[in-house]
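Any read-out appearing in this document is the output of simple, stated calculations on the displayed coordinates, not a laboratory observation. On a predicted model such as this, the values are computed, not experimentally measured, just so you know. Cβ atoms are built from the backbone, for glycine too; each structure is taken alone.
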Structure I
Amino acid sequence: MSQEPKRIGLGISNAYLAPRGDGFFLIDTGVSQSWDQLETELTKAGCLPDKLKLVIITHGDFDHIGNCAKLQKKYGAKIAMHPGDLSMAETAVPQRRKITSFRMKMFMTLGWLFRKRVPLETFKPDLLLADGQDLRDYGLMAKILHTPGHTKGSIAILTEDEVLFAGDTIVNSFRPECSRYIQDLGELRKSLAKLKTLKARVVYPGHGKPFPFEALATVTI
């Protein structure tokens with residue numbers, strides 16, 4: 001079995017560093033203000049620029065793509081994401097969505113104030129991902145699952161050792177639940193049903209701590 005991913009808590013969201021072979025894969029990058037912390041964690045893990053094989057973005061929100069431009073410039077990193085969120089990377093304009101909880105409204109208000117103070121540096125991804133895409137050509141035995149609902153281009157990543165990176169489709173800030181910041185409720189229901197059919201052992205969410213895959217069965221919308 002491959003070494004377990006390292007969770008890097010970057011303020012309000014997670015990034016995950018997954019060692020594979022002689023290199024690393026990074027899932028999400030945190031907010032731009034967390035660059036120093038992210039780079040410190042990469043260095044401590046031995047993930048120098050020539051060791052970072054691919055950065056995979058679960059969706060285009062500012063707290064997940066904030067350091068993509070820096071990683072491209074300083075690390076020469078290749079950034080991969082779904083085309084459904086391409087405009088968010090290239091324009092820094094978020095998708096219109098419905099907020100379904102008071103807690104999420106507070107979070108988004110703080111996020112809006114943060115973006116006003118620290119503008120997002122835009123970038124162009126190097127690789128556009130598709131549902132069912134196999135990443136073995138990049139050295140990662142995993143496949144991409146398109147899971148729209150939170151955003152149009154949300155994805156999950158399922159590895160051969162049954163690790164599921166869920167992005168913000170599933171979060172665990174207090175308990176495992178679906179995102180309360182919704183672009184399309186019907187699509188989010190389908191994505192949740194899709195994830196529940198998988199064979200996995202642990203879920204790594206975009207927010208909060210990892211949890212056993214069995215707990216996903218309790219999640220409803």
Structure II
Amino acid sequence: MKALELDFMGWASVSSFDDAPEDRKPHVYLNDAKSVISVGYRLNSAPIMHLPATRSAYMMEHDYANRHLNRASQKITRFFENRGYQAIGFDCSAGFYHKIGRHPEKLQGDFSHKHAAVISGLGKFGVNNLVIHKRWGATLRLTTVITNAELNNDRLLEQNACSTHECLACVKICPVQALDGWEASYDPERGWTIDKRKCYEYIFKNLEGQRCGLCIKACLTEIGK
């Protein structure tokens with residue numbers, strides 16, 4: 001992990017994904033898959049803490065992290081291939097490719113990096129539906145590798161860093177109320193479905209493709225107190 005300049009790497013057996021939707025299970029992509037590896041890289045905090053004034057700096061952090069994670073993912077897959085295993089890495093972007101003038105058919109990626117991270121021991125889902133680390137909040141960008149190499153399971157974290165009812169800073173700061181209604185659906189182990197359409201349209205219409213980051217800022221501020 002140190003050689004790849006990563007802040008988190010954890011793994012779990014594919015059996016941990018038995019309850020996932022059929023089209024999102026590891027075996028869809030690798031029929032003899034045995035392990036799922038979650039990989040994380042932390043964004044620097046200052047460009048997040050000073051949003052929205054630091055939007056350009058935040059985007060630089062975001063884009064660099066994506067490139068860094070995709071490069072690390074490719075190196076991890078090569079590591080396993082060189083040892084006789086198969087491995088498949090996934091793009092760490094927002095989960096869909098934006099086509100100018102068109103809305104994506106679904107606002108989700110091929111595989112859930114966030115669920116892989118929770119199952120691999122990074123943290124729990126917060127009310128903002130991001131994975132919350134006890135020290136770094138929601139500042140880690142994530143990617144995932146699936147392999148047919150069998151790895152020992154990492155231990156799941158029992159503590160939830162999101163204080164839910166005692167905080168709700170992310171709900172209050174969201175400019176389009178995409179987190180409203182969390183009470184009926186939020187689950188720290190499984191997450192919940194926020195209003196992705198509101199979030200998407202704010203990013204690609206109001207911000208012209210730049211990322212928002214305000215719910216990450218709210219979480220980081222609260223954890224730093």
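Out of I, II, which structure matches 12 when percent of Cα pairs over 31 Å apart is calculated? Structure I accounts for this read-out.
If distance in nm of label points 7 Å out along Cα→Cβ at positions 29 and 173 computes to 3.0, which of I, II did it come from? Spell out each step's value before the answer.
Numbers: I: 2.4; II: 3.0.
Only structure II yields this read-out.
Computed over structures I, II, relative contact order in percent (Cα under 8 Å, 6 or more apart) reaches its largest value in II. When Rg and Dmax of the Cα atoms in Å, for residues 37-84 alone is computed across structures I, II, the figure 14.6, 49 traces back to II.
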